[in-house]
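There are structures below to look over.
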Structure I
Amino acid sequence: MVNRVTVAGILKFVATDFNKRMFRYFARLHEKFDLPIYPIVIFSYDRPQREAAANYVVDFPDRQILRFNFATVQLNRLNWRDFLKNRNPIAAALMSKMKIAPQDRPQVKLECLRLLATLKLNSAKTKMLSGFVDSYLKLSEQEQRAFQSQIDRINSEEKEKIMAITTSWKEEGIKEGRKLELIESILEILQFKSINLTDALALKIKNLEIFQLKQLRKASLGFDNLDELQQWLENSESSETSLN
């Protein structure tokens with residue numbers, strides 16, 4: 001039986017009204033579930049590094065009406081070295097957003113991956129968490145060379161596991177690049193045919209898989225109007241539904 005609801009949020013930038021919004025989220029969930037709510041926020045922005053406020057207050061001259069408090073984890077105030085031996089996979093990923101000296105950036109990225117490689121997570125979780133690290137700890141060319149140099153110095157077994165993770169990034173990047181090329185070519189064909197897309201149809205095209213985009217690119221050569229495109233997309237959706 002559930003006897004408590006934990007609400008966690010991640011704030012990537014400083015928002016002046018965030019504390020008020022956090023209170024509103026809390027109040028709505030409290031009303032909906034009628035259970036104790038434990039609110040916690042992960043602050044993942046780089047600056048400012050001053051301690052973030054963790055409450056929302058409603059005051060009047062004669063009294064304080066409301067003081068809502070929530071727990072916080074402010075990553076840019078945590079030292080990544082304190083989490084090196086922590087075998088929690090979330091901590092391993094969040095190290096990439098902690099307080100890092102500029103010269104330590106390549107090492108931090110490597111240590112994040114070393115932790116993930118030793119935790120024996122399934123491939124989906126490893127991909128998701130390592131993707132977080134790669135997205136939030138982008139290295140310059142010089143830093144990338146230092147990162148690769150550090151990888152080359154570790155033992156072969158550990159190196160193989162880390163390289164498997166970084167290879168998946170490259171494969172994902174190639175796949176995404178191929179998808180963008182297909183989308184661009186489809187849009188060029190439609191533009192040449194004076195078929196103006198609605199925002200909704202453009203979004204549907206962007207959400208197609210690569211094999212569907214290949215089919216659409218070929219089919220779009222024969223489209224004469226927007227209705228034909230819309231019908232093709234509807235048929236594609238119906239095919240996917242029947243397969244699932």
Structure II
Amino acid sequence: MGRATALTSALMVTRAQVWSLAPVAWATALWPVVIIHLAYVNSAGGGHLPWCWPYWDGCTSISAAARSGNSIYLFRATMMPWAGLLAVYWWLASQWCRQRVPQARLRRAWVLTCGWGGTLFYLLYATFLGEEGEVPRMLRRYGINLYFALTVLAQMWLISVAVGSGVLSSWQRRGFLGLFAALIMLGLASLPLQFIVEDRRAVLNALEWWYALLMVGTYALMGRVWQRQGWRLQLLH
């Protein structure tokens with residue numbers, strides 16, 4: 001009886017120390033969505049930007065929403081730490097690949113390399129956002145472009161592992177493939193549209209808002225996968 005009670009207590013302690021990792025992915029997705037929209041509302045409310053529906057009207061870019069007025073302080077205080085959460089997310093994603101598809105070593109390495117590389121370039125962008133001068137402007141441009149490019153590559157490798165693992169439900173598989181297809185289509189559409197539409201800047205701004213939203217959507221979907229599978233962090237040796 002005493003041994004059974006001790007075993008039950010040990011199991012309770014073990015369970016108390018185990019946390020679902022799905023909220024990490026959901027926080028990675030929700031954090032930038034909330035902050036960027038708050039920054040836009042603050043900038044527009046302060047008279048620095050016009051009021052509009054940026055996903056349709058394209059009246060402002062994400063960068064302008066984040067750096068206008070005192071929104072830059074909100075952005076730096078909240079979105080710089082987000083880079084740390086993003087780095088943790090990519091490490092967890094690589095560990096998930098390792099557990100579910102151990103033979104996909106190369107793709108797992110690319111997930112982590114591209115994910116962390118994109119995170120570093122995001123930090124470069126965030127560091128110089130709001131700074132004046134040609135050099136900061138150039139660093140911001142390289143930072144944000146390489147952040148988008150490397151993050152999409154990391155997501156491509158992660159989706160490749162997830163879809164090929166056989167552990168996804170049919171709707172999860174369709175969701176990943178649909179998100180990735182939408183990202184590719186938006187990226188390709190931006191090339192001809194900037195030459196054939198009258199208001200080139202507004203179109204590119206609107207596409208940027210949708211592109212960023214779809215990118216974080218993959219984090220949220222991966223969180224749903226982790227939740228459904230009951231995935232917990234395990235230290236691998």
Structure III
Amino acid sequence: MTDNSGVAGTKACGYDSRSALLMVNGDCSESALAHCGRLHADTLIAVDGGLRHCLALGVEPDVLIGDLDSAARPEINRLDNSNTQVLRYRAEKDQTDLELALEYAQSENIAHVTLAGLSGGRTDQMLCNWLLLGQSRWNFSIDIVDDRGCGYLVVADRSRSIAAESGATISLLSLTQMTTGVTTEGLKYPLANADLSLGSSLGISNVVCDSEFRISITRGTLLAYVNYVL
């Protein structure tokens with residue numbers, strides 16, 4: 001894979017081990033693709049129909065994974081003479097292609113994952129994609145590149161300092177039944193040792209006050225979603 005594609009730099013996120021960019025078969029605007037094109041990952045993974053996003057970046061993935069029911073045949077054929085590893089599964093299976101891709105990243109000891117193309121398409125599939133990220137079994141950190149903003153997962157006892165544009169709207173959402181000890185710095189409405197339950201609106205529509213903010217929690221998994229300033 002060439003250096004013009006990759007993941008939200010692991011050094012910038014406080015990690016210095018292997019990283020991966022997972023291209024999922026959802027919406028991925030030109031601006032989101034441009035964002036991905038500025039990142040640098042050790043491994044580029046196409047999740048089934050997400051292959052089209054990789055090819056739009058002008059790169060062939062290191063791995064293509066899924067039942068390949070949404071990847072176009074001409075796009076798959078373009079990989080015939082490439083070094084892409086194709087991991088094909090039967091259509092009747094108990095896991096989504098994204099879950100298989102995340103498990104693959106875990107098996108490869110990836111330390112940081114960025115996902116693009118997570119939203120759009122079927123609403124049930126999209127909800128499953130986002131909720132899947134909240135499972136405690138993932139050993140890597142997770143960022144999301146979306147058409148309308150960027151998401152960052154925060155897990156217990158591992159605080160995150162995140163660069164953002166001052167004035168951006170940010171929402172904090174629990175991806176587990178309860179996220180406890182939520183503490184923030186650099187937001188207009190600070191939280192100090194707060195608890196956010198699954199579905200709580202307490203963390204919706206906060207505002208970034210500086211070029212960086214910090215979040216920590218003591219239990220659970222929290223999604224910090226920063227909307228782009230238009």
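Derivation of every value follows stated rules applied to the coordinates shown; laboratory data play no part. Being a predicted model, the structure only gives us computed values, none of them experimental.
Comparing structures I, II, III by relative contact order in percent (Cα under 8 Å, 6 or more apart), which one has the largest value?
Once relative contact order in percent (Cα under 8 Å, 6 or more apart) is tallied for I, II, III, the winner is II.
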Of the structures labelled I, II, III, one was used to calculate helix-only ellipticity at 222 nm (-39500 (n - 2.57) for each DSSP H run of 4 or more, over all residues; to 500), giving -4500. Name it. III
With semi-axes √(5λ) of the Cα gyration tensor in Å, for residues 54-141 alone coming out at 35, 16, 11, pick the structure among I, II, III it was computed from. I
Origin of the derived value 11.9 (mean projected area of the Cα convex hull in nm²; candidates I, II, III): III
